[in-house]
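Take a look at the structures below.
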Structure I
Amino acid sequence: MALQPLMLPGARVGFDPDWMPAEAARALFDALRADIHWEVHRIRLFGREVDSPRLSCWVGDPGTAYAYSGTRFEPNPWPAALVPLRSALETALGVPFNSVLANQYRDGRDYMGWHSDNEAGLGPQPVIASLSLGAPRRFLLKPKAGGASHALVLPSGSLLVMSGDTQRHWKHALPRTARPTGPRINLTFRRIVDPR
């Protein structure tokens, strides 16, 4: 795997824009749109419960419940289409992933706000392997201590890997866009080390 390192102070981020061939990425996108149990998660934002601005599904091994934004999510079983992908990522990265958060962004109005994947259940230095499928979207990284954000376009089939102290020192987001854009699926593979 040829991950290109992004030079971000205090972070370890690698990126491969062509990790998955285009035809395989299209086939996986179609399979996941049909086979995943998509739902609108309810999350806590600024002290109140709201609908998440995207469709989501928490997938994982038994016992890998995940809590974020004040809500606990029990894992759905692994769809057949994700089993070989999980194995390929584990081999390539040397990480035994046991869960994945699937997010579907239906158009440019769906988004992910600024956050870090720093929940206690992920451990102190989580490895987050993020595979993008479908329409390209702009992804932002911003240092928590302040400073300029770093922008990256994530095309279909691209793989972004965040590890080391990235979640401790940086936030990331997928902002809304007014440009016409098609649907996108993002898969963030993780390892739950301390289910809560």
Structure II
Amino acid sequence: MSHVAPLSGLVLAGGRSQRMQRDKALLAYGGETQLSRAARLLAPYVDQVYVSVREDQRNEPERARWPQVVDLVPDIGPAAGILAAQLAKPQHAWLIVAVDLPLLDAGTIAHLVAARDSQRVATAYRSSIDGLPEPLCAVWEPMSHDPLSAFLATGRHCPRKFLITHDAALIDLPRADALHNVNTPAEYSAVADDKSLAS
């Protein structure tokens, strides 16, 4: 039986939230911030939850509540957080989730972890919209580090394009809307007003 790497959790919270015009990590649903909610959902499935941050976010009070992984390469988007996590704990796989997924639920996380294929670079959901990989709710295996580093070195920064061109295992979402993200004030208002928001 082949070795399966231990699993750590990472909430990607290093974005600039330009379209939202306020910090998406701090948006609240039912009195709980998106960051706190994402960390809570990950916790049962990983040895430790970390928060991905930019250097200038390290002292922000909400992010300071968790162990942090600080971006080492500026301005390349979510790939910076994934790369920094892999460098911090190279023997670990990483359960990665974006902070701006208010419809993400425990069942979606559990299904992903149960379907994990440790012999592939990553296990990710297929988008319910276009069928392409969802890299920001995925398990990234240690073996993905070297090819991801090489990919980034060519000036390409899109984790989705990386998974498309590498050997990722793709699975179907149990709930089609679970990975719908919230990027604008109007989208936030619509979701915040939804009393059936998944816990």
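Below is a table of values for the structure above.
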{"read-out": "Identity of the structure behind 15.6, 43 (criterion: Rg and Dmax of the Cα atoms in Å, calculated), options I, II", "value": "I"}
{"read-out": "Computed -7500 for helix-only ellipticity at 222 nm (-39500 (n - 2.57) for each DSSP H run of 4 or more, over all residues; to 500) - originating structure among I, II", "value": "II"}
{"read-out": "Structure with the greatest value (metric distance in nm of label points 7 Å out along Cα→Cβ at positions 72 and 152, set I, II)", "value": "I"}
{"read-out": "Per relative contact order in percent (Cα under 8 Å, 6 or more apart), the highest-valued of structures I, II", "value": "I"}
{"read-out": "If mean count of other Cβ atoms within 10 Å over residues 80-87 is computed and equals 22.5, the structure in I, II", "value": "II"}
{"read-out": "Which of I, II yields 0.45 [FRET efficiency 1/(1 + (r/R0)^6) of positions 56 and 176 (r between Cβ atoms, R0 = 35 Å, to 0.05), calculated]", "value": "II"}
{"read-out": "Origin of the value 33, 22, 8, where Cα extents along the principal axes in Å, for residues 8-47 alone was derived from one of I, II", "value": "II"}
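Quick note: the coordinates plus some simple rules give every number you see, no bench work behind them. Please read all numbers here as calculations on a predicted model, not as lab measurements. Cβ atoms are built from the backbone, for glycine too; each structure is taken alone.
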